[in-house]
Structure 1
């Protein structure tokens, strides 16, 4: 592998998946604009075209809801039949405060301010001339305010997700017990995703039945979980770690454009401090909190490592020991598994139940560099880039063999490989 060949091929993938205003995650399996995908993609795009990276984020925030939420998916109406549930399922135009373009009512992890700041730093003069941060800052503030006002339960500090899709780790074992208590839709569910990936690599039909039931219930409540007794509510460690990291980024953005950074520093500190309540000493990772049952979900997943992104994290040393140990990397893993490698139900090929995802490993690499663990970060970077290039930039891989799974020519894999190629000491 050469860094130049990696960058060239990653650039071709991002060009091929460019729709004219945003980048699709993968042209067949994922034909719309996904929220946290666009942020990861912008981080890589900044090395090809900072202007296009700015457009990537601008286009997403053009479909922000009036209450500040940034939707999980912004739909291309011309591709209605290519992904389910589609725009017709959500019928967002019927919900007060929804944007003109059809979207879901759900959200995804708030990594957008981090992306905005990195895009700005890649072309400071162009960003200033375009007034990129001035334009995006109030929208980012509104997005974070939505989390504070709508997703933080009384007496709590962390934001909660209301559907597994909001975590970005759709069928993680973290959600199993809660989903088992919910109904399932009785009708057949269309699965166009299975035309592009094997059924053994995707969530099961049974899982989709519960996902649909929960999504329908949320839609029918006007996309507000606070109406009635909501039955799925979790404080997810990676979601909240990204919120804190994005508040740190918002503080930098505020300083750059002459605004007050103090509220963002304060929110970042508060969220980071509140994450302490999710730390499981015996597992050595952060875990999810089931806010319906008022209990932790004591399972070790890659989500529990993402707080490594945060500077000054008191549990950083313990997390790094856990990362190096048999739960995750052990002696032979090439990238970070998504789920406890020692668990009896670990499956190295099944979506978020074991395989390594490139975006998660990228965040772990950033966290390792934050905490001066450059040797391990360099090793993961080499494996990341080699596997991406060798296997046509797959969606995810077997942690030990590197065998590819899911979609190929996947945009965030290409974008984050490009970012590592440009920022790695060896790049």
Structure 2
């Protein structure tokens, strides 16, 4: 299949609002090497530049600066049809008046492929120097039929080939859209939020279907989504984007365990990571804005850059809800919180509480929320005061001003 390289890629749109003539970067200095057969996921909030980047790879958007390579060919000036890529769109883009078979075959009927000139018996025709004569020809009906039926078998839609899109479910339509790309046998598959129109149950099914399809085809997949669950469950590597910039690239577990900044930490993981502002001192004491304190061990402090801490540093401490538990008594790693909402889900209980408790047990005007997700033998009462213990192995410390991790 193919490797894809993005080298200092920029996309800038002209902003003509109020006649300012200023420019707005949609993608800034995107650099990445995508290996053959990888499943890469671009993830981030709306407007972060992920779909724009995908469209630049496809050739549907011009590149303002930088280079995009597919294998050893720079494709900046190569037309989309000549890049040997196939794209699946969010809205499926099926022809409503055509059958499933014709939708899948349509692109092949228009496409020409390289071949050599042959006589009526199928033997190569040679030029005066004895060389074969290269030509461009259309696919034969037999070749098209073979490709369409092979793709339909892979996607388990053989029984729907004579139906029209209106007679199909959302998941079946998505399979047809995928089938239309498979018949092309492209070097690179590009998928732009293909599951966003499906309901939650079907999205879960299609996630696994697309992952299995990637394994079957052994192709390079580049997938765009705003859903971090899709990113975590499907990608071999994830690219987290914000405001046109790449925040972090890594394997799903790497991003979960070692987020580079507060944005990545908060975006990856469900429920979202808890964040508390405070100040840390070299001896490991962390004092939160509400005057509660915890004490980190020397072993944990050794993981962080002492030079960045200096005599003391204003920080944002992050910890995931699943790394908290309700403790029986006080400890060096526990804080007090007042329970506000309890969600008993059967396999676990999610407790929403507040850290900012005054002497009378009330909540301050600017409360700091904390979420605990754990299995509990007995759920706490609403409005009760609980001790929440932090697992120091799972704590993340970020510079409050920059949001960047101070881990070594």
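Where a number appears in this text, it was derived from the coordinates with a stated rule and is not lab data. None of these values were measured; they are calculated from a predicted model. Cβ atoms are built from the backbone, for glycine too; each structure is taken alone.
When you work out mean projected area of the Cα convex hull in nm² for each of the structures 1, 2, which one comes out largest?
Structure 2 gives the largest value of mean projected area of the Cα convex hull in nm² among 1, 2.
To which of 1, 2 does the computed value -13000 (helix-only ellipticity at 222 nm (-39500 (n - 2.57) for each DSSP H run of 4 or more, over all residues; to 500)) belong?
Working through the options, I get structure 1.
To which of 1, 2 does the computed value 0.45 (FRET efficiency 1/(1 + (r/R0)^6) of positions 224 and 312 (r between Cβ atoms, R0 = 41 Å, to 0.05)) belong?
Answer by label: 2.
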